[in-house]
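These are the structures, in structure tokens.
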Structure P
Amino acid sequence: MSTLAQYALLLGLAVGSAGAALALYGLARAVGRERREPGKDVPATAGRLSPKPVWVRYHARYYGYALLFLAFDMEMAFMYPWAVVYRHEGLVALLDMGVFLAILFLGLLYGWSRGALRRQ
């Protein structure tokens, strides 16, 4: 299969997927009916109005945990393709992954030394 045929197939799949999604949306709008109720737009908890504000602000200390999770999540996203090409690339791929993991480990050690992982 040529490169042009592969791109044509990819374009066909994208157009078909978008068309199917739009057709289902149009069908739902045509068949379904919209009910206007005043209580639908009110934030409620278990059928009663919420006593607290709906938009709760989280403490800033949780953002560090979120960033740490994202860092190690990206590590896994980088390791899967690396595992596929490791056998073909050999020692160069091993050294690349070693440098990548060393940088992440140094970041983890820095965060640990600054008390970022301490429960509060």
Structure Q
Amino acid sequence: MIMKEKEMICIVCPTGCRIKVTEDSSQAEGFKVEGNKCPRGTTYGIKEMTNPTRMLPTTVVINNAFLNRLPVRTNLPISKPMIFECMKVINSIEVEAPVKMGDVVIENILGTGVDIIATRSMNCK
């Protein structure tokens, strides 16, 4: 029987605990987490083993604005394996100024339920 095991640094808080996550069927969650200094490390370690997600900050082309790129991000974390596919969609669009911070630039990207939102306002030239 092959057990999954992974060492990582927890990124939930500034402490940056070195944790070790091991598959363990005797645990309620199915994994044993060691090295974390708080309970959030346990949650993070298990999530990293089962379905790792990340926020995706990037930029899109904006027309008729004083800058040529608009900073955007996901409104929710997105599954790590989907990041490159999402970037293909994001890189293929252009938006028109004016844009307000919080405006949805892409709704429900790739059917994930996650929106791409503007992280700054930008007026026309």
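Every number in this text was worked out from the coordinates using simple rules, so none of it is lab data. Owing to the predicted nature of the structure, the values given are computational and were not obtained by experimental measurement. Cβ atoms are built from the backbone, for glycine too; each structure is taken alone.
Please state which of the structures P, Q yields 6.1 when distance in nm of label points 7 Å out along Cα→Cβ at positions 25 and 97 is computed from it.
Computed on structure Q.
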Self-check item: Parent structure of the calculated result -5000, given that helix-only ellipticity at 222 nm (-39500 (n - 2.57) for each DSSP H run of 4 or more, over all residues; to 500) is the read-out and P, Q the choices
Solution: Q
Quiz item: Out of P, Q, which structure matches 64, 58, 16 when Cα extents along the principal axes in Å is calculated?
Solution: P
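With distance in nm of label points 7 Å out along Cα→Cβ at positions 33 and 89 coming out at 2.9, pick the structure among P, Q it was computed from.
Going label by label, the one that fits is Q.
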Quiz item: Out of P, Q, which one gives 18.8, 54 for Rg and Dmax of the Cα atoms in Å, for residues 9-56 alone as computed from the coordinates?
Solution: P
Quiz item: Suppose you compute mean count of other Cβ atoms within 10 Å over residues 17-24 for every structure in P, Q: which one lands on 10.0?
Solution: P
